[in-house]
Structure P
């Protein structure tokens, strides 16, 4: 007791008690939480929790529609809160979260993309054609008796909905995080569900599980780099808050080894998520092996969240070090644009081609980050939205071109059975020959997306590239614009090659098997229609979206 009394008495300013014992004053202050600013994330996480309860308490045969309803409602309500928060500029949750123009624009984009991706995930086909992209039971070994029994019983994998919502919640937090520890937590929350979702493909399950393992291993490496970067910057500044790091950098007369190493490690962690060269190795394999609706979700929404976090760290925490990190980013952008364009030309699988297209577009978006101007921020925001909608639409088209087997048995009356058994996606480019003759409408939709990726006028891609290139020139990065134009010219070759294949080649003819275009349920139809409409609208009438991006290009610290 005497030791405790001595310690308490030694505390400066400790008030005395009636017995002569002193106690320390309670200096804890509860953090202020502005729940309105956090509502988009809270709603999504709440919907994901309800989804878990549905999985726990409802029979498997009755889970599908409740999960679809809860997921769509959660995303729509969260999007409504983002719109209601328009114009907000404040920090909350002990300054761990910043809600400003950039945050709200990116959160709205992520939720809109997630809504379309959810429609693709919810696609189960029609009574005639089964289009379920997910295995009946993820815990069973590929080709096992348990897998066949689950298929025969007609089981559906519905846990993909809460997993996807948890990932969406992490994506909403990632670009809003105002300190590096919150960023790390958000990175893990958005990534872990994706590792699981990548391994749940219904067909080619070994390829899907390989993709999930590769994504997990490389994602773990990127998280480790990111965490070590946080440690270095904390050692340099004594804080993980972005504004405090910026203050420490400004106050220091010279660059320090710790801050340079910390920036490099943080950049590696973020560039893995973006899919930039030379950290792109997982991208083609994961895009090819994952269920196509999950590929669409990752390709669009993950890129928006990762670039949002990169923008905030670069513009809020590291503006005083831009002359140190910009040259490195120049090299990454050049390698990403050239490697994406060149390697895409050699691909024969449509999903791998779109993966290298995503790498190429990541190089374009880096131009907006490198410009270090407000115009660069607004151009990046616009391009992320434009690219995201075109990407979801392109993968929606991929889900509808299927392998088939015709006339597999006798009809019983001396003739052959003309029935058609629908298989998985026909991703080899040869299967897309003559698609314009077999399904002119679907081929026209895919043409719109390819032209947008190529940056052809009157599409969203042209407007977005023009904004990015203009911002890069204003920021003094005009050599990167030259490389971007060259990469765009090379990329036009493989985009136009697919268009020529669809319209000017004869369809693949096989008496036994061959590709077919299936008719989806209204869910995929809605996602595809909205994607086409927005891709054209953002190219023909882009001013509303550009003005919105310009007004949103501000950060609070």
Structure Q
């Protein structure tokens, strides 16, 4: 028991079993089911108010919707067309909060909205819409919209289709790494006292006198079952929200409608985009094209989805649609399917609205309470995660006050840096970066390596530097560059990174934005992780196969790869 206490706040993958064992010995105030951005936000809000909090996630943290978005903390300009004024106002203001609390994972990005003859937005409606957007989102003066004529618009992005171009509007959005935002929020929740475990699937809900009081959780790696008890159970399972409601016998009335979105990634040599663009497709849907780290990614689609939720796939039609949209807005590029370097596919768990198409369904969030007391949070947007969490924990607090007379107070997260965010705020981040880059270069990192580490990990970079100081010789033995080695060890010891796929997809984003880097280091990283986590030969082979599947999925359409999952399944069994 003492050893478990010592490791309580050590968010390491080799502590998973210890943490699960400890969870069986507690009765928590709150058990959160789901470790995406919504569940992570709820855990942070609850823990900082003093509620004893546990989180279980059946896959890796952020493995569902929260690592497969358009990677923007944005205010939802297009929702003004649907008169979602309240939602635009709330999430628009939240962009700045998310940025200030974690400037290492969120960056302001000027977005250009081209105005085309016959397009969705005219000059007047664009100017008015962006002005209203700035007002609702309380945008600071330096980031307010600007209107451009056709020549100014083309100067900002020469690749744009000049035919029928009438001008453009520019406004600020915020680019993020959605998976890293999620893990930083979860790490802060753990630092504040929450207990969280990935690859822990709820197989059964537990009841007493008709009220939900806990869950039977199966460790997906060891297949061992644990019983976790809590006074309040929150269903924040994203696309699997209705699965838990079915388990609870409370799926009635409103329900989810899953929509699928895909994104294609191109090297900047093939798609040298200078400026982030938000543009009309020929069928009047809206798509983003965003430059990032030497790549350009384009998406998203919005289609109803009813198939495998764990491994959603793009189809050839999805790919063709995005390629045709690129061809329409950037005709000089003449991009082909063979130019696609990587891709990802994600699901949005939206609340079903009769008679509305996938792109028309509201992104608003709702909370439902079942007869058993199960609290479900559904819908919502990445940008609004903190306010969604506040709403859920406010509800729990009211319930506790009514039942016990104890009040846990108001949310404390609005001005609270997330893990890695202790950099003195957004205005101080550049000087903080400069200082840390200099420190890194003294340890033997190149300027580029130290810059990347400081930008990705923020104030946590000191922990990676500490590994570099003591383990440089071990990195050589492992056959890895020092910057790769410290990232792997930090991910295992501080971010509960359990598989190579966790590392390459969600902890680094490399499978999406630097697939050649993944190919280059996948074998050595697998060896290092196997040594650190004491894998058997069979376990190592399973992890290798799953990583290969993700690499395969990143560049191929579903109808080209039907046999791959069966091959994986046969190999593992």
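Any read-out appearing in this document is the output of simple, stated calculations on the displayed coordinates, not a laboratory observation. As the structure is a prediction and not an experimental result, all values here were calculated from the model. Cβ atoms are built from the backbone, for glycine too; each structure is taken alone.
Tell me which of P, Q gives 3.9 when you compute distance in nm of label points 7 Å out along Cα→Cβ at positions 259 and 467. Could you put the intermediate results ahead of the total?
Numbers: P: 3.2; Q: 3.9.
Derived from the structure labelled Q.
Taking Cα Rg over 2.2 N^0.38 Å from the coordinates of each of P, Q, which one would give 1.06? Computed on structure P.
One of P, Q was used to calculate FRET efficiency 1/(1 + (r/R0)^6) of positions 187 and 307 (r between Cβ atoms, R0 = 25 Å, to 0.05), giving 0.15; which?
Details: P: 1.00; Q: 0.15.
For FRET efficiency 1/(1 + (r/R0)^6) of positions 187 and 307 (r between Cβ atoms, R0 = 25 Å, to 0.05), the value 0.15 is produced by structure Q.
Among the shown structures P, Q, from which was the value 0.30 of FRET efficiency 1/(1 + (r/R0)^6) of positions 67 and 91 (r between Cβ atoms, R0 = 30 Å, to 0.05) calculated? Label of the originating structure: P. When helix-only ellipticity at 222 nm (-39500 (n - 2.57) for each DSSP H run of 4 or more, over all residues; to 500) is computed for each of P, Q, which one produces -12500? Source structure: Q. Highest-scoring entry among P, Q, by relative contact order in percent (Cα under 8 Å, 6 or more apart), is Q.
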